[in-house]
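Chemist: These notes open a run of structures that come right after.
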Structure 1
Amino acid sequence: MQNKEEAAAIHLKPPAHPVVFLFLVLPFGILGGYVTVAFGYLYSKAGVPVDAIAALIAAALLPHIFKFLWAPLVDTTLSLKKWYVLSCIVTAAGIVSTIFFPVSKSSLPPLTIIMILANVAVSFLGIATNGLAAHDTPEEMKGRVGGYSQAGNLGGAGIGGGAGLWLAQHLTIFWMPAAIIALSCLACCLGLFFIKDPVNAVRSEKVLETTRNLLADLWGTIKSRLGFLALLLCFLPLGTGAASNLWAVIANDWNASADTVALVTGIMGGIITSVGCLAGGWICDRMNRQSAYLIFGLVQALCAVGMAYSPRTETMYIVWTSVYAFTLGFAYAAFSAFVFEAIGKGAAGTKFTIYACLSNIPIYYMTIIDGLGHTRYGAFGMLMAEAVCGFAGVALFTSLLLFVKRAKYSRAN
């Protein structure tokens, strides 16, 4: 526990610039990109079956489904900065340890274990970063922090995937690519010097009291107006970006080549989405964040309609997938900004993680719905299914906002 003098010194320190959180979250994206892009390409090139590679990638994603189970440890034990450093070291060690295994099918079992452990570690890093952001961000900057953190996640995936693959193909010393990527992760710890390590009111010397404080803080957030609305938003088909998971499926309808698909779904798409995150975060700090999310979700739905009715040419494929990627950045930033606004402080890492995990639900079911739309009516059906669900999500959330406001007005009178 920090004493009153330490707490006062922390309180007087100015908040960090939002760009700090871009760097702090980079290792989270780096590890994901390194596995999905670099490993995926190298092992495929070595003749490893695609289903075996897919199993490795799926195993690496598994900890991020269940990370809400261990998120409370970050808020109730060590300081957020200590958790960040420890998890970053373990993540970097996991990346470096891959150099001991040749690129072959026989390496997949031990590599799967390593990647699961590394992703458990990096999940702690993400939880700690979100906790630091929630505590060290003034109300008027939560949009930008949401945008920068999402841009850092996407940028990290580009570094881990694109740069990792490039290094693996151009460096003759076998251990150097993994070492450089690992050092890049560790370098992100420097961002901790520019941010406060907050006093956590949830933490206590007694385990039972700490648990009670955490549960009370979580329940208090969920039952608040903003917390309740953010919870409902997690389940709505709004701004999910699910169609982007199927761009390769519909590429032939627009006569798009394999190189074009790789470009718009890879580096270029990631850059455009990152720019959208930054722009969306900036906008969210200049208007009501709930309204911003509605507008961004509506724009994404309209983008799907535009692509559905566009000429079937490769140029139109590039234009509309790029516009969609930009709107996806808007939606990512708005969601993070809304959640940061709703969770307040306290057990912020745990609360943000729960909301983030729940937000994967509509991405999952919208991918299925889009797929069914494609099976039944082709690319047009897929995009219109995306748009109709988006419009429905806007209508539902608008109705909920009006209902909550009316209920609040009735209680006041």
Structure 2
Amino acid sequence: MYKVILIRFGEIGLKGKNRSTFVNQLISNIKWALKGLANYKLERTYGRIYLYPKDNLEAILDRLKMIPGIVSLSPTAIAPLDYRKLEKTALEVFQDAVEEYPATFKVETRRANKNFPMKSLEISREIGAHILRNINQGKENRLTVDVHNPDFILNIEVRKDNIYVYTRVIPGPGGLPVGSSGKGLLLLSGGIDSPVAGWLGMKRGMKIEAIYFHSFPYTSDRAKEKVIDLAKVLSRYGGKIKLYISYFTEIQKEIMKHCPRKYNITIMRRMMFRLATEIARQNNDLVLVTGESVGQVASQTLESMQVINAVTNLPVLRPLITMDKTEIMDIAREIGTYETSILPYEDCCTVFVPKHPVTKPRLETAIEAEKDLAIEELMEESIEKTEIMLIEE
């Protein structure tokens, strides 16, 4: 019945002369997201993208609804420019949507094709009456009209070549297409937060690369595989992701050997930021992106963030900064990273966390605590041993 998916975009439509660039990027991302998933045809008109699926309708909808740049989706039936055919199609769509009665509904019509002989209000009135007659069939109040707060809205769009009929409007994430707003480097751990931060950066059009700090044998290769799997999920929404597997073992051993125990996490994060900044500089990433949320752990107090930030001259984006854990977990479930994130393979921060980490570090104390670290040599060794992977699902 549903021959086409209407794909709507919102913010992109405000881009004036650059609109085509954004829409073309969104179309490219849609094609990437559906690669190998289904057969389909795409068409573009002003303000809309039409996707004609040949199979796997629900799988396509599940994938599309999380692609940044898409505001909403509607699986849609098509009728010719003939009122009697419209009656039949509208009734079929409505019966498919409504499973339980009593129910309320209304019909909304938009007539972009002014050559169609009936006006919008007339179409809505006549189709509404047709549905009432066929659904009720002598059963009083089984179905009633409610124009203010209906249970179901039957949407009819009369366009140049066809009439489109639908009830479902599936929200998308909105935002901008991935790849339309520059490139950032995500500090990707195996936890719940950082993949969500990466996706939120992607939602604003950012192309994401990622860096993971691996401390084998203190962290297992399963932890590394977990991060690779998370990067694969993120790649669904905006293309291949370059993942840097940073050698971090020697750095952590030296921190444990030379630095005050309670400052270990602070210094560890400062080293991560130093390495990420250098990798970003070498690869033209404009910002760092982290999964930090204020007060969630010791390294995410405002004092800690200030001390850690001091080692980089790049902007640091923290999309989760005001969110609580429940909000973050909800997004993780939506984008498909949650089940992988909760697998019990610890990352390097978890393994080396002290019993009583400092929550309000001082910059001068952190600098003094690092005085016995051979920072440049450790960074050089880490970058030399960094593994680079190109990730796609």
Structure 3
Amino acid sequence: MNLPVPAELISVGTELLRGEITDTNAAFLASQLPLYGIALNRITTAGDNLEELNGIVRQALSRATLVITSGGLGPTQDDLTREAIAATLGETVAIDPELEKNLRAMFSRFGREMPPHNIKQAWLIPSAKALPNPRGTAPGWWVEKDGKVIVTMPGPPREMTPMWQNEVVPRLKTRFPTQPILARTIKTFFVPEATVAEICQPFFEAGNPAIGIYAKPDGIQVRLIAHGNNAADLLDTAEEKLKKLLAPYVWGKDDDTLDGLVGRWLVKHRLTLATMEDVTGGLLGSTITGSPDSQRYYHAGIIAPNDRVKSSWGVPASVITEHGAVSAPVAEAMALAVKAEPGADIGVSVTGISGPGSKQPGIVFIGLADAQGVKTWQQQYQPGRADTKERAAISALFRLRERLIELNLTD
């Protein structure tokens, strides 16, 4: 069996050190590398300082066979990744005529003249080959020297991710061939992470497939990575066992999204949906419209942050007065009202209290009305506005999923 290729990631940008930008690139790449037989041993964040960055690249090359950087490929004076790699390898940058031609053509298509400082984005060193970047002005580099590989990619995820998938991965597969490595992710909800870890304990001991447990906004995910010529069989067997152990909490796998899953069922059964939200402030509707087919089933979304708006959309004022805006009866009335007003088949509502300063911070009520009646659920979260909004919106979609399953309205 081939040994894993040792690798390090370097995220470049002072804005990362200051917390102005969250480093999603490192998380993405860390999840990808094991699929290609690459062992990530270190992630380093570097500021826009040439001497410091040069030292970090040099140290990474002393430990790893593969070094991947993201960021620092812009046109300004503080974009120093190219300079640092050139200095580390003892090579001199030069303008590549083809890169310059492509760069000027890109600006021309936008009806602009290329600023002089952008010319550094056409630099190459003798050991580097350019990686095309159709979504931006900064090409990446694929560098090979003395048995080591350096990959540089731009910082914006919308540029980095397609470059990784289209340019870097094919080269990695050729440069570092490995045994077949496959991955599968099982997604759960309404089950604590500690419970999932306890259920999965025997799989940790097995080793192949390797297992990891991650807390995500849409629940606890279990990731399986298998290697060897029988990797697919190993994954199938492990998945079947885990689904039995984790039932009924499993809701999807791999690239499944909750909005996509629920949306597919609604489309299949020609059902329409409307929502009324208080505590989530439109996040539920925004999540629903993440599905490209949402216009086929999503009729309306109403944000009702106060009693007056709720009443104007059909929630009886007497119910609000008697029970309070954050209550199961009001969630029920909201779901019924939003189902009736736009003429939808299903109405879903959310009302709650997100932050501290109240008697019950983090309490949320979810309502759902359909042709068979109306149901409500009470949820309790840790106080915190952003967390409560996100979890409440996701929970409302899970309750919708549960209801569709109850009514046998699935695939």
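Just so you know, all these numbers are worked out from the coordinates, no wet-lab data involved. These figures come from a predicted structure and were not determined experimentally.
Chemist: Among 1, 2, 3, considering only relative contact order in percent (Cα under 8 Å, 6 or more apart), which has the greatest calculated value?
Modeler: Values: 1: 25; 2: 18; 3: 10.
That would be structure 1.
Chemist: Of structures 1, 2, 3, which gives 5, 21, 31, 26, 14, 3, 0, 0 when P(r) over Cα pairs in 10 Å bins from 0, in percent is computed from the coordinates?
Modeler: On the way: 1: 5, 21, 31, 26, 14, 3, 0, 0; 2: 5, 20, 25, 18, 13, 10, 6, 2, 0; 3: 4, 18, 22, 20, 19, 13, 4, 0.
Only one of 1, 2, 3 returns 5, 21, 31, 26, 14, 3, 0, 0 for P(r) over Cα pairs in 10 Å bins from 0, in percent, namely 1.
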